[in-house]
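Laboratory data are not the source of any read-out in this text; all were calculated from the coordinates shown. Worth saying up front: this structure is predicted, and the values here are computed from it rather than measured. Cβ atoms are built from the backbone, for glycine too; each structure is taken alone.
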Structure 1
């Protein structure tokens, strides 16, 4: 399978949001990545359900929704109604992760689990078969434009080994500091999906940038 590209709308121009949505629709991108921040789990606030509903109206590709919030279980139904196709929660916020994953899947969404830079891959070994996607944070969550944490490559390799050894079908996604200097290395390490925000939206030709990431 060729790797997937999921542009992060956190870096889009919200004064021209529909324009940027159409750009992604017309590009080689596979998903729309939406970062939901509550100012509690992470030191920033992004956007919420109304923005997701607006994106869903115009998007022609799946919505890859990443919840950086406390108590995500309370909002699973709301994000389903807003149009999320993939719903990713943080391991660090879920006291009963198995139940959270099952609740997401019961709505027909794909269930993802994200790990912060300090959280080891071993935390997922007993539940990897239940997870559709693992999102490796290669920066500390909360802000776009941060520098890539090199140890993330080792975590991807370790996760790929776990998935292979257990026969799971879990996808590996990476988010944070992804650009043309590390994208190929990430895919070679075992990554299936690349999230990129400022690298795409800050470029002179975002469509060409996406295509370059797609065809490494």
Structure 2
């Protein structure tokens, strides 16, 4: 194992092409899925945080259920939809980067939406009334609320990123772990460990730890400045 550790360090120091390509692929998938999820989840989270409408509790229940659902189950559901025999099979998404991004978007969505809901709900109730009194339109109100809760929203996005960067089930099932195409940090670690080849797995594990540390550092920094 000591030899494997030394070789893993060598892969990092020498900027091994495959090692960093896998790391870049993971980051690309994770960032893309979080950005797509943010476009969907931010309006929903704000609506849940501000409004009292019929079905609101049901939507929150669905979000909580999705957060608790194992990643392999989500991967299985999406697989059944985009596989060749599924209703969306004609799109040819399976075992492509798009499939992984779709799956990770579904994983990040409930986390971001729920945290935005909580953050917006904590804002002063008079803020919306003041904006309406000043004649602000719906879009202006939406942007102002996002700005007022910007630090909490940043934390929500980081939480969504942390959720998808470290998952393995969705990426393995939907991406197929194809070399130089859909292989991510976690799927490679799983594969290399099962083969008893620890060098690449250890190198990617170190990168994943650095990413996790960076995400946690930024999260704590934003929370500290919020308080």
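Sorting 1, 2 by distance in nm of label points 7 Å out along Cα→Cβ at positions 41 and 201 from high to low puts 2 first, with the largest value.
Given that mean projected area of the Cα convex hull in nm², derived from a single structure, equals 15.2, which label among 1, 2 identifies that structure? Here the read-out was taken from 2. Among the shown structures 1, 2, from which was the value -9000 of helix-only ellipticity at 222 nm (-39500 (n - 2.57) for each DSSP H run of 4 or more, over all residues; to 500) calculated? Derived from the structure labelled 1.
Using relative contact order in percent (Cα under 8 Å, 6 or more apart) as the calculated read-out, with 22 as its value, let me know the right label among 1, 2.
Numbers: 1: 22; 2: 32.
Traced to structure 1.
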